[in-house]
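Nothing in this text is a laboratory measurement; each read-out follows from the coordinates by a stated rule. Not measured: the values here are computed from a predicted model.
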Structure P
């Protein structure tokens, strides 16, 4: 778990003040989306501040929920290597479980343990091409090699 948390921290970075992420969501800490109304979203920049300890608490709490949810929805991943599970959990943290479940062709490959094909599907996505290209490249390589 500590290696996964380190990886997510490296991918997300730490921002103690609230901000609007590139996808338009109010965010704080290690990429934690804030549940704000539309009115509050327009006034979110730098108005909320948390400590590093609070950011880590939010990360761990959100990560535990994402892990439990994706393990429940895709129980076959329990047989994956530790590194491949880290990839799935990192993606679940960033994209949300519902967002991750939209990678239909990746999941089809993973169900057959076709990790090279799953990595290809990761790279061949909007997420990899526009949202998080460096993160996607790193995670796809780990998925491919295990």
Structure Q
């Protein structure tokens, strides 16, 4: 079974952000088509792409629909096959590092110093730890062939 292709649309050029979002989804579809996927996963992705192709209007609501479809497709790949985009774990662990490592370190430092205004000093340390852990997980995913040739831009 093949992946559904995105339909070419008229009037897309009028909206710069919409064009960028549509091109990003196209790059995601290209990266997915390079991987060998199960039939069930392809069917799930095709459902999302067919729903997107069925939308006739070209406006800001369409851009939001593209983003939702992209989110769903990436969740399907991550959940079913553990395939992730470039820098997925780095982004995830940066946030987790700030909250799981940085905040407690900042609180501890603030208590030791006796000045709770120093609580913010832990955030950069937690962010650095999270980025380091995330980069290692990204390298591991790349080595195992579980990384798409696609980097998500917000």
Structure R
């Protein structure tokens, strides 16, 4: 029941302003409900890179906070890769200010949100959104943060 994160940070991202790798690890672990050891890649990117990713994969020509790329590999590969998360530091920081949240609380929420997507949670349909948001609220509370949807 362990998540191993592989963190990479793009050159144009100010590493000084990011949460520590230990925090990313803690938040990812708290969001994982499986029993197997898995690897999750966290890539922190700038808004230009995120805009390209969002356009290529979702058809939306603007940066976003987090994109999730679940992965399913055959068992014989020998590594259980949960998937990749791309997180945009500029968007996350701007949203934290707009929503009057601490930067740390919003980063934690984006990790939780992304990790749930990697585990097949979604929010396209209303009933799916209710389930996912309830799970996010529960995990955030367990991490010591307020309801991110308040």
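For the read-out Rg and Dmax of the Cα atoms in Å, a value of 19.9, 64 was computed from one structure; give its label from P, Q, R.
Traced to structure Q.
One of P, Q, R was used to compute helix-only ellipticity at 222 nm (-39500 (n - 2.57) for each DSSP H run of 4 or more, over all residues; to 500), and the answer was -21500. Which one was it?
The structure behind it is Q.
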